[in-house]
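As structure tokens, here come the structures.
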Structure 1
Amino acid sequence: MRRVFFILHKYAGLTLGLLLSVIGITGSLLVFDHALDEKLAPETVTFKPSQHPASYTEILAAAQAAVPGNPEPTRLMTPRQPGSPFVVRFPKPEGAPGPIEVSVSPTDAEVLAVRGWGEYPMTWIYRLHYTLLAGDTGKKIVGFMGIALILFCISGLAIWWPRPSRNGKRWKRAFTIKRDGNRFRFYFDIHKVFGIYLLPVLLVVAFSGVTIVFPLQVEKLVGWVMPLEPRGVWGQSESTGAPPLDPDSAVAIGRKIFPQGELKRIYLPLDASDSYGLTFRQDGEPWTTHGTSFIRIDQYSGNILMVYDFNELPAGNQFLAWQFPLHNGDALGLFGRWLVLIAGLSPALLFTTGIYLWWKKRRPTKLTKRSVIALFTSS
């Protein structure tokens, strides 16, 4: 059985390793995407201090005036930390890779930048990581690469697993890099040891990535083993003849539902029958940069159409809510982000060491085919 796992692991790695390396490296860059973006575009965090922060209505009005044609905004994202701007999104222009984003100062509603999502560096890297710059087709390929990575982890574990020994030396060798051997053995040990130490993180990142790409399919799987509440459906706004609520009034209503929550996003009504959507982050939620708790509010009457409270969700829904913040390490704080960053670089390391081992085995050497297979399957 080990021989079968060895052959599958080797040829699948040679075939898919480069693509997994690209996905992993871009994922590592995205671990600190917002911080890197602010370093690359410092104009988005340069604004004047003020004793009177701008209202949401003022922020949206300033952003709308800065976009040619004055389209209606669709979403407002609050500052991720002190010193960061509001970001207002507008519909995607025809032929563009993503929506228009306007960065606005929270102190005086000054427009700091107007950019196209998917065109500035960090969002271009996001597109490469998430869709391989190939739209829905690329997105599905990335999802299948996540499944492939899970299979790589399983087959690698089967190959690595030490054979029984009386003194336990094989287990010790399985976790150490031998430096006094030849170069082939050194690279073999790097491939083996880095792979086994990072295997738990790679499994988590791979599964969470598959969940992001194929959410409905994974929801069905989770629903078989955990209690899972179906996706909520909210009613439409009903016009009462009164003018629609302004965003600040909608937020005031939402804060009564989650008084201790931190507002993260405002989804604006897209038409006369749509509603406000407010995302809050509450204590105990896995994300720090986003919120899982959600409210829908009638844009005319202010009636609550739906409440999605993370702390009241069944285990299956909470498990799914953890997947994205686990994928980028946010759920475990700074330590988690660095751990995911290192794990994202590991497919490239494993691919390059695997290529070296494969190349050396193909060259005429003193190693026989049987001894090479024994090296891979006996440690």
Structure 2
Amino acid sequence: MTPTNRYIALDVFRGITICLMIIVNTPGSHDATFAPLLHAEWNGFTPADLVFPSFLFAVGNSMFFAMQKWTTMTQAQVLTKIGKRTLLLFMLGFLLYWFPFIKYGAEGHVVLKPFAETRVLGVLQRIALCYCIASLLIYYGKPKGALITSVILLIAYRLIILWFGDPGNELSMAGNAETKLDLLLIGANHMNHGEVIPFEPEGILSTLPAIANVVAGYLVGQYIQHAGKTWEMLTRLLLTGSLLVALAYCWDLSFPINKNLWTSSFVLYTVGLDCFILAGVIYVIDFLHKTRWTGFFEVFGKNALFIYLLSEVVAIMMRALRVAHGVNLYKWIFEHIFKFPGMYIGSLLFAIWFMLMCWLAGWVLDKRKIYIRV
């Protein structure tokens, strides 16, 4: 398949997002990672926290171009298309957490990883659900209806967190309504266990405000395509970003910016920052006409979801494959090749190396004009 109707700045924006996502997700050692590449422990914000919402924003950008073809399709065809893509993304995400379907038992024996211990929700699952709901909102409610619904969702989410969390403790990891709902509907065994308690950062309830990131990406993609490459478009994009960041800081006083809970202030803040970044990319490419650097990121942008999935699968396989003295391949490569300049520098170099290997796979696909839609 060949890409059509592409806006190069959007491909570059998407490519930058995937590039940073891989670097954040695959350090040589999570215990030796520079602070900007670590997610905020709870309230607060780091550059790493911008990666996932930017990916959702980019999904929305892509939706605008894809949905232009829906005008010639019947309602049944559109719903089938949305349903198939949603199911595919969700199942890929679920299988990714189950993969490689085996684990090492207490005595070092390989045993089948039980379904009862498999995480149900996650990054691809959230993308799937947000894509599905945002697509339906835009298809039936048009962009204006989707925008109004997104605002309602952000306000409603704040009220739900306030009313159904533990009184006075509604924004803590254990006492928030998000965790309560996930424990009730999913169960602790199917949630993320990377924290001190079972907690799902891509949980059911916090998916509601995340829909607004996708809708915002769609609206921005629509605007820059219709407005054209003008100074007025660039100015309005920067003003919109400034307004959203200002509103986010105001809301932060009562509903803190928090990626784990995906708070409404977090949504406004990340969409505002994405407007800044996209405006900067457009300015450099379309106003300064400096495009020599764009090819690297376009490789990521043209096969974004596939390259992300590839990076996760390869990392999982490297961590599952035991080499000398029971050390997995991922750790062995870091300790024997990359850690010599120091743990922190070595960890970053490993992440960059891993990202470049994923880029190389994307480059091969791009050279052969292969664009895999997931």
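Rule-based calculations on the coordinates, nothing more; no lab input. Worth saying up front: this structure is predicted, and the values here are computed from it rather than measured. Cβ atoms are built from the backbone, for glycine too; each structure is taken alone.
In this comparison of 1, 2, the computed figure 3.9 for distance in nm of label points 7 Å out along Cα→Cβ at positions 139 and 187 is attributed to 1. Here relative contact order in percent (Cα under 8 Å, 6 or more apart) is compared for structures 1, 2. The highest value is that of 2. Matching task: 24, 49, 22, 6, 0 is the computed value of P(r) over Cα pairs in 20 Å bins from 0, in percent. Pick the structure from 1, 2. Derived from the structure labelled 1. In this comparison of 1, 2, the computed figure -17000 for helix-only ellipticity at 222 nm (-39500 (n - 2.57) for each DSSP H run of 4 or more, over all residues; to 500) is attributed to 1. Computed over structures 1, 2, distance in nm of label points 7 Å out along Cα→Cβ at positions 67 and 355 reaches its largest value in 1.
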